[in-house]
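Enquirer: Presented below are the structures under discussion, each in the form of structure tokens.
Computed from the coordinates by the stated procedures, all read-outs in this text should not be read as laboratory data. What you see is a predicted model; the values in this text were computed from it and never measured. Cβ atoms are built from the backbone, for glycine too; each structure is taken alone.
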Structure I
């Protein structure tokens, strides 16, 4: 769907889940405000999953903040700690912004081991990661993350 689809447009498709992918830019730019508002409304209707920019937009929709990194995360060798499974993923990343403080009830579930930035969150009916699990930097390291998405849809 186009990036600027509103909730009425989403409802027409009868989605099982809203998936927000990556993209360029500052998630807090005024042009993104309608997208953040749509995600706020979507959170009350469907499970929501985000990757990269989608992760940042979800964080804003949940009441969190974002900030510009001094040095962006670029490359395919970024170690990220999965606090739920207590394991480390080697991830691909290409972003210049990160999530800041998140409200109560939203758990930080992935942390960058190089600079301790938030790399993933989980909340009621939502889940997101900053890195690119679809890039498979290791031998299918991140496939387990897609299983988590499947569980959200299937219950």
Structure II
């Protein structure tokens, strides 16, 4: 991977949207990964969350085209195009939403440029006034947390 390549973390909802909305910004972002234009990082914990969310009975019932096989194929595609980092240490605690910590810590270990998410708690890290938000911005500059469309506008303006 070229050293100047943008390093990115997608949160679970970005992966879900990439699979379920093939014409959306999350899917376009995943396509940049597939083409090798950006470097995606995942962890076993992130992959497990994606699998869990996509295989929830309520989701599978609502989306008949979402089969176990389709979920498995999607995860295999993600793993084939991402760098997996195992044993990600806890570098940042986020009391507001501890479920977001794996993404923040993965970004810290990977030296990521972006976390791509629609999660309000993650997005608020960029503008929030809490001690946690200020600490995040101070410790992890220049890491940005952005929505998929904003990410595309910044890294691939011709695709947004």
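Enquirer: For mean count of other Cβ atoms within 10 Å over residues 28-35, which structure out of I, II has the highest calculated value?
Expert: II
Enquirer: To test your reading of the models, identify which of I, II gives 26.4 for mean count of other Cβ atoms within 10 Å over residues 52-59 when calculated.
Expert: Going through each structure in turn, the value belongs to I.
Enquirer: Tell me which of I, II gives -7000 when you compute helix-only ellipticity at 222 nm (-39500 (n - 2.57) for each DSSP H run of 4 or more, over all residues; to 500).
Expert: Derived from I, not from the others.
Enquirer: If Cα Rg over 2.2 N^0.38 Å, for residues 4-67 alone is calculated from each of I, II, which structure is the one that comes out at 1.19?
Expert: Computed on structure II.
Enquirer: Another one. With FRET efficiency 1/(1 + (r/R0)^6) of positions 36 and 60 (r between Cβ atoms, R0 = 30 Å, to 0.05) as the yardstick, tell me which of I, II scores highest.
Expert: Answer by largest value of FRET efficiency 1/(1 + (r/R0)^6) of positions 36 and 60 (r between Cβ atoms, R0 = 30 Å, to 0.05): I.
Enquirer: Continuing with the same structure: Which structure, out of I, II, was relative contact order in percent (Cα under 8 Å, 6 or more apart) derived from, given a value of 21? Numbers along the way, then the final one.
Expert: Details: I: 21; II: 28.
It was calculated from structure I.
Enquirer: Given a value of 1.00 for FRET efficiency 1/(1 + (r/R0)^6) of positions 12 and 100 (r between Cβ atoms, R0 = 35 Å, to 0.05), point me to the structure among I, II it was derived from.
Expert: II
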